[in-house]
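Following this line, the structures themselves.
Rule-based calculations on the coordinates, nothing more; no lab input. None of these values were measured; they are calculated from a predicted model. Cβ atoms are built from the backbone, for glycine too; each structure is taken alone.
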Structure P
Amino acid sequence: MSDRLILVTNDDGINAPGILKLAKAASAFGEVYVVAPRTEKSGVSRGFTYKSSVFAEEYDIGIEGVKAYVTDGTPTDCVRIGVNSLLPRKPDLVLSGVNDGYNISSDILYSATVAAGLEAAFWGIRSVCFSKMGDESDEIVDRYLAELIEKYMDKDPGRGRTWNVNFPACSLSALKGIMEDMKMSDDDFYKDRYQRTDHEDGRIELRLIQGRNWDVSSGTDVYAVTNGYISIGPVNCVR
């Protein structure tokens, strides 16, 4: 094993199947520490704790040789406290995911998975974020996860950027290949609306009804995954 120190985190929570896959795959490339939220923290973007304490405790993640901590913070908190306190030194690499759900197009602006990678970039650490769409992607994840960690862990995405990898929702046999250097789609992706319910006590209940436009430009992350390709590209907080 190399002397590379790797921090693994996610936004689905420390017991999510995706983070276990990622930590196991990462352990082939260095010493792995996991610092992850106790519960799901999807959609919190770069939010972090600064007016109160973040609590962390050791956690048995069930992977030999991998030390883990669970926290009550956000994924950004996990990177910050991992880098600055919990790990024995500054890590060489931060891996985030494997998220259950794409992180593409405008989703990236809200994604706590990608936020963890961007926080690593803020501290000058190489990072790679991984996302998939449901169980359909699992065969592809199992086949390509370690290979993509190895390829991108030493590849520079550019200052302030993280690598963003999305596995398409199809079987391994249906996978058409890998599209690299994909840009974040800036097409009109969201078709969200809110269902309104007026309650007798004066409260207005607003429930998000999600909608997406999948008909987007070629050369983008959305185009890649919807056409059966693994999408890989560098992103920062806006592009």
Structure Q
Amino acid sequence: MSWDPYCYNKLHKERLEPFEDLLKLVKKREGLKVIDLGCGTGETTSMLADKLPGSRIVGIDSSPDMLKKATEWVRPGLTFEMRSIENLSGKWDLIFSNAAIHWLDKHDELVPKFFSHINPGGQLVIQIPSNQNHPSQTLLSKVAQEDPFRDALDGWVRVSPVLQIHEYADLLYLNNGTNIIVFEKVYPHVLKDVDAVVNWMRGSALIPYLERLPNKFHDSFLESYKEKIIQTWPTAPIFFPFRRTLFSASVP
């Protein structure tokens, strides 16, 4: 998918809070071999590196635009590479991912794969948005099923691969994880108006729809989506609770 670092960073404060919660789950040790899956602009990877002195940390991402921004954080022990999460290889002491793997399917296969790449005594630490049942998300599917968008998308709507929290707990346990922590947290954001909601979504869930739609439909798709948002939240400001799932486990 095509990512716009400027659009993504408009909500810097709101996106940073769950990362800080995730960082608290990381066991602080020195000299680790670490990979950050879906590192984005690299800022949070740099913050992760600050917590793990003497470690070798690589951030990977499939977006050239994000990685271009990430170069400003490069320093000894911290590098970035263009690579997809699906092509993860090697052995790591810490596999870390903040708001990335919800774009990938088959989490029941993905989580065990991560475990296979962790050294004994290592750790898996992940945060994923689990807000797929919020109106801001479900209204996207409704718009996509309207004409002319349904034909232009050939009936496609995005189905979230995110599992329930007990399913992640099961996966961690079945893969011999120890010190298992799994929880869902609601982050209570307040957005200025409808445009702020649309801008939030343009930096995330709207991307795959706009990528699949011909350019001639972009404005009308956004307008239809905005109209439904207005019907749902007719007054401002807008309370925008955002659910996220965080989990971690160690490898014996």
**Which entry (P, Q) yields the derived value 1.5 for distance in nm of label points 7 Å out along Cα→Cβ at positions 138 and 162** = Q
**Message:** To test your reading of the models, identify which of P, Q gives -6000 for helix-only ellipticity at 222 nm (-39500 (n - 2.57) for each DSSP H run of 4 or more, over all residues; to 500) when calculated.
**Reply:** P
**Asked** Among the shown structures P, Q, from which was the value 22 of relative contact order in percent (Cα under 8 Å, 6 or more apart) calculated?
**Response** Q
**Item:** Given 2.8 for distance in nm of label points 7 Å out along Cα→Cβ at positions 154 and 202, calculated: source structure among P, Q
**Value:** Q
**Prompt:** One of P, Q was used to compute P(r) over Cα pairs in 10 Å bins from 0, in percent, for residues 74-209 alone, and the answer was 9, 33, 30, 22, 6, 0. Which one was it?
**Reply:** Q
**Request:** Have a look at P, Q and say which one yields 15.4, 51 for Rg and Dmax of the Cα atoms in Å, for residues 34-145 alone, as calculated.
**Result:** Q
**Fill in**
Re distance in nm of label points 7 Å out along Cα→Cβ at positions 66 and 178: value 2.1 computed from one entry in P, Q; matching entry is structure P
